[in-house]
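**Student:** The following blocks contain the structures, represented as structure tokens.
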Structure P
Amino acid sequence: MNLAGLHHITMITGDARKNVAFYADLLGLRLVKKTVNFDAPEAYHLYFGDERGSPGTILTWFEFAGARRGRAGLGMIHTLQLGVTSEAALDFWAERLAVAGHESRRGDRSLRFEDYDGLGLELVVTDQEPLRAEHPEIPAEHAVASLEGARAYSEYSDVPERVLTDLLGFTHVAGGEYVLDGTERRFHWAYDPAPDTPGIQGAGTVHHIAWGTPDDEQLGWQERIRAAGAYVTPVQDRDYFRSIYFREPRGVLFEIATLGPGFAIDEDPDHLGEELRLPKQHEHLRAQLERSLTPVENPRRVAA
């Protein structure tokens, strides 16, 4: 069995409207699904990605309205890396972010900044095949083209992590650096020394990261994880994919999610993310949720 690559990364926010404004309007990702948290239906679950909502391009957020800002610490992801195809794209984004009031810091073929909740983001130049969303203000050659990597804090950042290499198929590059050469996409993973201050889960922090698997191999991954002595959950039906969860030894919550059935199972591919979609077990709450959830419009629907 081989993982396909990244499937999605899920964060927490305290404000769904700011979430859509930043990631769909400013960064130009497509809002591909507007639904609610399976375990807490009073909270939005918003999905952003490329034009098709392809696994490996998906960033998602749970909105717990008014949640206080969190802080990444030991056993938590602190930075997400988004790919662009050239250094000229970095120049474009530095200017676009500045106009919108967001500071950025240029590095070696990279541009670092934070979102409105303080989540660390880094644009890096990549040679992977672009998987882009379309936005009228963003030239295609400068658009976010991929999800490239994530960095987490660890107490033993330089010690090789065998769960990554022996169990999941990552390659240890050097120090705390790893790469997953998936069957579909490549993804970089890294551990950095943990800060002295403890982490606080809240707005601007990462909840979990999910790796993609062909649908018929998920049970094999579940058995492999159990055989390695780790606790792994039963399969959870998330409507658009099926999931299993386990916590890797450094503390980060990992998910292995199926590539199917995908986000077009309940919406026209040309109109993804335009209507509120509810998990089957929460459909009876629709009237209540439509009254209590803050109205969030998909920018594409507004433009149309």
Structure Q
Amino acid sequence: MSENHHKVIIIGSGPAGLTAALYNARANLNPVVFEGLQPGGQLTITTEVENYPGFEHGIQGPELMDVMRKQSQRFGAQPFFKHVTKVDFSKRPFVIEAGKEVYTADAVIISTGATAKWLGIPSEEKYMGYGVSACATCDGFFFKNQKVIVIGGGDSAMEEANYLTKFASEVLVVHRREEFRASKIMEDQAKKNPKIKFALNKVVKEILGEEENGRKKVTGAILEDTRDGSTEKVEVDGIFLAIGHKPNTDLFKGQLEMDETGYLVVKGASTYTNVDGVFAAGDVADHVYRQAVTAAGMGCKAAIDAERWLAEQGIE
């Protein structure tokens, strides 16, 4: 086989991909990890991570991913800082293209994650991780007795708003329309919560903040009325986006089974996709939990599934 052939290729380098790399490396499978456009995944745009087990006092997102990467490399995993542009799962071995290079693999683990949908305004990017978040479960704890905004009108927005009332003094749900996409039961639950207020027919036009001693923080937002274009300023300490996630699966369309929103479908409690020898782990196949620790757990499962499948094929 050519030097570009590997027993296991892992596409994606978040908690799922790096955990899979760790397990496969310890099984002497010498996995290769294609790190992609955002090495380390979504945690690299997160500041403090306090809910990942093993770090009593928390850890910075980029630091956590660096530790995981080094741990996998210690056992022989190889990082390739390349972006995969094409795959062919109809051939054996599987064909992976990255840049101008062509690679082949006996087994592939897909851990390309999902990307939160953002507003696309400069101030959002500026305060991301400093009061702007797309994960209430991850960051709600930091907003005790503070006022926050949740942007969105679907079930996830209602769920995030209700969850945030455990910490925040007030949650303002901002939605661009009069009607919600959320199910009636979720909408009613939010409306009955005394801590939740609503700003309908409104969009967040600008996020306001300040920087003190090199530390940025959100101080408010400019809301624009979608009917007449009028604006108002509201003072808030945090802004949570709940306008959906997009799984990073465009690369696999037509080759792997997906649900209606594009998440990869796996068989039962396993990580097997509909193509034998191709496995999926983390947010790319999980639209429910989307946590670093669940992604890591799924990465472990994918590595074990891949190792056992390879053994069944006589590839040790």
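All of the numbers you see were taken from the coordinates with simple rules; none came from a lab. As the structure is a computational prediction, the values presented were derived from the model and not from experiment. Cβ atoms are built from the backbone, for glycine too; each structure is taken alone.
**Student:** Given a value of 20.8 for mean count of other Cβ atoms within 10 Å over residues 37-44, calculated from one of P, Q, which structure does it belong to? Please list the in-between numbers first.
**Tutor:** Working: P: 16.5; Q: 20.8.
Computing mean count of other Cβ atoms within 10 Å over residues 37-44 on every structure in P, Q gives 20.8 only for Q.
**Student:** Among P, Q, considering only mean projected area of the Cα convex hull in nm², which has the greatest calculated value? Please list the in-between numbers first.
**Tutor:** Numbers: P: 15.2; Q: 17.9.
Top value of mean projected area of the Cα convex hull in nm², among P, Q, belongs to structure Q.
**Student:** Quick one: Kirkwood radius over Cα pairs in Å, for residues 125-204 alone came out at 12.6 when computed from one of P, Q, so which one is it?
**Tutor:** Values: P: 15.0; Q: 12.6.
Computing Kirkwood radius over Cα pairs in Å, for residues 125-204 alone on every structure in P, Q gives 12.6 only for Q.
**Student:** When you work out mean count of other Cβ atoms within 10 Å over residues 149-156 for each of the structures P, Q, which one comes out largest?
**Tutor:** Values: P: 20.0; Q: 23.2.
Structure Q comes out on top.
**Student:** Then there's this: Could you figure out which one of P, Q the value 0.9 for distance in nm of label points 7 Å out along Cα→Cβ at positions 141 and 293 was computed from? Don't skip to the end; give the middle numbers.
**Tutor:** Numbers: P: 4.0; Q: 0.9.
Of the structures listed, the value fits Q.
**Student:** Then there is this: For the read-out helix-only ellipticity at 222 nm (-39500 (n - 2.57) for each DSSP H run of 4 or more, over all residues; to 500), a value of -3500 was computed from one structure; give its label from P, Q.
**Tutor:** Numbers: P: -3500; Q: -7000.
Label of the originating structure: P.
**Student:** Another question, then. Work out which structure the value 4.2 belongs to, where distance in nm of label points 7 Å out along Cα→Cβ at positions 85 and 285 was derived from one of P, Q.
**Tutor:** On the way: P: 4.2; Q: 2.8.
Answer for the origin of the read-out: P.
**Student:** Let me ask you something else. Output the label of whichever structure in P, Q has the greatest value of relative contact order in percent (Cα under 8 Å, 6 or more apart).
**Tutor:** By relative contact order in percent (Cα under 8 Å, 6 or more apart), the leading structure of P, Q is P.
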